[in-house]
Structure 1
Amino acid sequence: MYKFVAIDLDGTMLNHYGEISQKTKETVKDCIEKGVEIVLASGRPIDSIKTIAESLGITGYFIAGNGALIYDMQKDEMIYENYIKKEKVLEIIKICEENSIAYNVYTDRVILTKNLKFNVLYYYKENLKKEENKQTNISIVENMYEYVENMKDNKFLKITICDQNDTIFHSIIKKIKEISGVEVLDIAHMSKKIIKQGTEEIPVEYFYTEISANDVDKWNAIEFLIKKLQVKKEEVMAIGDNMNDKKMLENAGMGIAMKGSTPEILNIAKDITETNDNDGVAIALEKYVL
């Protein structure tokens with residue numbers, strides 16, 4: 001019996017349009033009614049995940065920033081934090097600026113960006129379908145280095161770096177890996193999303209990585225939670241599709257990959273469910289929980 005289920009969002013619970021199917025919503029609610037702890041575990045900031053959690057009837061916890069923090073929805077507070085130090089954020093910004101590569105800085109509440117491109121463009125388009133109080137907070141900043149340097153709130157979850165050119169992308173990643181005190185997520189394949197614009201469907205494809213503080217990982221956050229909830233490791237199920245899900249799939253009692261996940265995730269998963277466009281999460285929950 002699995003008492004605790006950690007579920008990734010992008011590429012897993014959300015389809016290519018950033019939506020959750022009615023079948024998945026109903027299945028998640030059935031699991032909650034059964035007494036199972038459903039925990040969303042995403043790289044997104046707080047408000048973006050909170051909106052989704054509320055729509056699913058989740059009232060417990062969720063994991064943001066790939067494990068940089070845990071949010072208690074009932075108490076409306078963070079109960080676990082592991083942020084990147086400001087000096088490291090500034091060091092990474094400087095490298096990105098010098099090499100003219102796209103990047104975004106995620107705080108606990110907002111995504112800071114210089115322009116609406118790649119993953120931030122996807123979030124922006126997603127916001128157009130939401131009420132204002134349920135949108136992912138995006139702030140366009142002209143001088144990022146100066147803005148971050150002058151910030152008083154230093155809750156930096158992660159930095160994402162994006163580019164459509166494989167060679168440029170990997171040369172920048174090589175430089176950033178030399179910085180101490182941060183971890184660079186090793187993602188080798190392109191991110192592929194679809195944006196609806198009227199009757200048109202526009203593919204958004206780019207190479208990207210995520211940079212966090214040392215020891216930031218979804219599984220580390222899950223371990224903190226299951227200890228608090230007195231749940232055994234064997235009673236944990238995790239569902240994901242990408243490298244930021246690797247440790248939780250490896251360590252959970254049942255680690256499930258989405259069909260079409262990055263190859264390394266498919267290799268370590270204990271089972272493979274359908275794609276995010278074909279109710280893969282619902283199918284896995286029905287099979288192992290309900």
Structure 2
Amino acid sequence: MATLPLGQATQYPDQYDPSLLFQIPRSENRLKLNIKEGQALPFVGVDIWNAFELSWLNLKGKPQIGLAEFQIPADSPNMIESKSFKLYLNSLNNARFEDENAVREQLITDLSAAAGSKITTRISATEPIAKKGIQEMGGVLLDRLDIEIDPHTPADPALLGVNEDFGPIEQCLVSHLLKSNCPVTGQPDWASVQIRYQGRPILEEGLLRYLIGFRQLGEFHEHCVETIFCDIKRECKPDKLSVYARYTRRGGLDINPFRTDHNAPWPENTRHARQ
């Protein structure tokens with residue numbers, strides 16, 4: 001077994017080490033969307049991270065656990081690579097803190113430095129999170145459409161369009177078929193996506209074909225959502241648009257990017273059945 005890829009060891013830290021956090025400039029991916037560094041973004045938003053494997057020691061050496069939520073602004077200069085995020089959180093396992101608030105303040109300090117912008121976080125016990133339960137995204141389900149498609153065809157923005165015979169409407173569309181691949185490890189990333197807009201009706205079959213086209217794309221969660229946002233905004237020209245995706249967790253972390261072009265409230269951080 002030791003000779004197989006599965007048997008290759010990952011070095012997990014045994015002491016606190018914020019240098020494990022690996023920054024990825026957002027500007028590199030946004031150039032693909034013709035958004036140049038220093039240019040005003042066509043959206044605002046947030047990346048909501050949930051950590052399910054957070055642990056530390058109290059001053060007596062007794063292990064403590066908590067569930068953490070992190071909100072990283074979409075206009076921060078950097079994303080944080082998820083595996084480095086996991087290793088950093090694991091480096092807290094043997095670190096002693098006076099109380100939960102001290103852990104939270106350390107997390108804010110370290111993650112804000114890595115993101116290049118002030119992040120927010122909260123640590124919760126398991127009981128109140130359990131009481132919130134699980135709830136699926138609301139909206140018209142695109143997955144109900146019975147279409148024939150080649151799942152190897154890449155996402156093509158030309159598939160996006162609107163019904164010109166109708167005036168503007170307000171609509172919310174949902175698909176659970178969003179999948180992409182991590183550009184670092186090649187592992188699959190699975191998500192549900194919710195698209196709220198005001199404008200002429202978006203052609204549902206074309207939108208579903210477009211979303212399924214992400215299956216072969218090697219890209220970060222955040223950039224997938226920004227690509228979907230920019231493509232719909234350009235091709236369908238809605239008056240208002242919000243795109244929200246909730247990804248399944250890997251390494252005890254899930255990432256849930258949200259992008260909008262108007263004063264929409266940040267979405268509730270409510271888990272889905274697949275999360």
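Since every read-out is calculated from the coordinates, none of them should be taken as a lab result. None of these values were measured; they are calculated from a predicted model. Cβ atoms are built from the backbone, for glycine too; each structure is taken alone.
Tabulated data
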{"read-out": "Ranking 1, 2 by Rg/Rh (Cα atoms, Kirkwood Rh), the structure that comes out highest", "value": "2"}
{"read-out": "Origin of the value 61, where percent of Cα pairs over 18 Å apart, for residues 42-153 alone was derived from one of 1, 2", "value": "2"}
{"read-out": "Which of 1, 2 yields 11.5 [mean count of other Cβ atoms within 10 Å over residues 74-81, calculated]", "value": "1"}
{"read-out": "Entry that produces 8.2 once mean projected area of the Cα convex hull in nm², for residues 98-201 alone is calculated, selected from 1, 2", "value": "1"}
{"read-out": "Structures 1, 2, by distance in nm of label points 7 Å out along Cα→Cβ at positions 34 and 106: label with the highest value", "value": "2"}
{"read-out": "Label whose coordinates, when helix-only ellipticity at 222 nm (-39500 (n - 2.57) for each DSSP H run of 4 or more, over all residues; to 500) is calculated, return -9500 (choices 1, 2)", "value": "1"}
{"read-out": "Per mean count of other Cβ atoms within 10 Å over residues 58-65, the highest-valued of structures 1, 2", "value": "1"}
{"read-out": "With distance in nm of label points 7 Å out along Cα→Cβ at positions 178 and 258 derived as 3.6, matching label from 1, 2", "value": "1"}
